[in-house]
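Have a look at these structures, which come just after this line.
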Structure P
Amino acid sequence: MLIALPAKHHLVRRRASSEPAPIALRALAGGRLILVRRHAAPGMYGNVVEACHKAGFEPLVVAEVEQMLTGINLVAAGVGISLVPA
């Protein structure tokens, strides 16, 4: 999974290479999470929530969307962050 972040989010790490810098899931604790609705992607939704629990926090889901592209647009607008398949 990849984390979709707004361009000015504090977790964005700028590097000389185009390779993304790893970010620990625990770093998302308290972040406003945007997920594809459970019925649209039950496996992914459940896996994200379970991974957050295993990392020691309850995810703060602020929006559930029908399509991943909608979630990415909300991320770009600064509504929150999202996890998307690599």
Structure Q
Amino acid sequence: MSIPPEDKDWTWVLQRPCPECGFDAAAVGPAAVGARVRASLPLWQQALTRPDAAVRPHPQVWSPLEYGCHLRDVVRLFEVAG
């Protein structure tokens, strides 16, 4: 089964909260980002050690592993840019 490519423009999340998860980027100042990422580590450790961490719950929804890799890539991007 092929996975349809992601072609959405996700930059809208910078202007308004995400209706799916409730995250509001405008409410999080730059100084709070590091602490928020570190605070999420126990949740990521729990999710990524599940036996089904690489399984997509639905063909259009990333697996926990895919979300974790995306987060890793975003953090690396900001590390290089900072």
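Taken together, the values in this text are just the output of simple stated rules run on the coordinates, not laboratory data. Computed from a prediction, not measured in an experiment: that's the story for all the values here. Cβ atoms are built from the backbone, for glycine too; each structure is taken alone.
Figure out for me which of the structures P, Q the number 17, 53, 27, 3 belongs to, where P(r) over Cα pairs in 10 Å bins from 0, in percent was derived from the coordinates. Of the options listed, only P reproduces it.
Among candidates P, Q, the computation of distance in nm of label points 7 Å out along Cα→Cβ at positions 10 and 50 that gave 3.1 used structure P. Out of P, Q, which structure matches 45 when relative contact order in percent (Cα under 8 Å, 6 or more apart) is calculated? Of the options listed, only P reproduces it.
Figure out for me which of the structures P, Q the number -7500 belongs to, where helix-only ellipticity at 222 nm (-39500 (n - 2.57) for each DSSP H run of 4 or more, over all residues; to 500) was derived from the coordinates. Working through the options, I get structure P.
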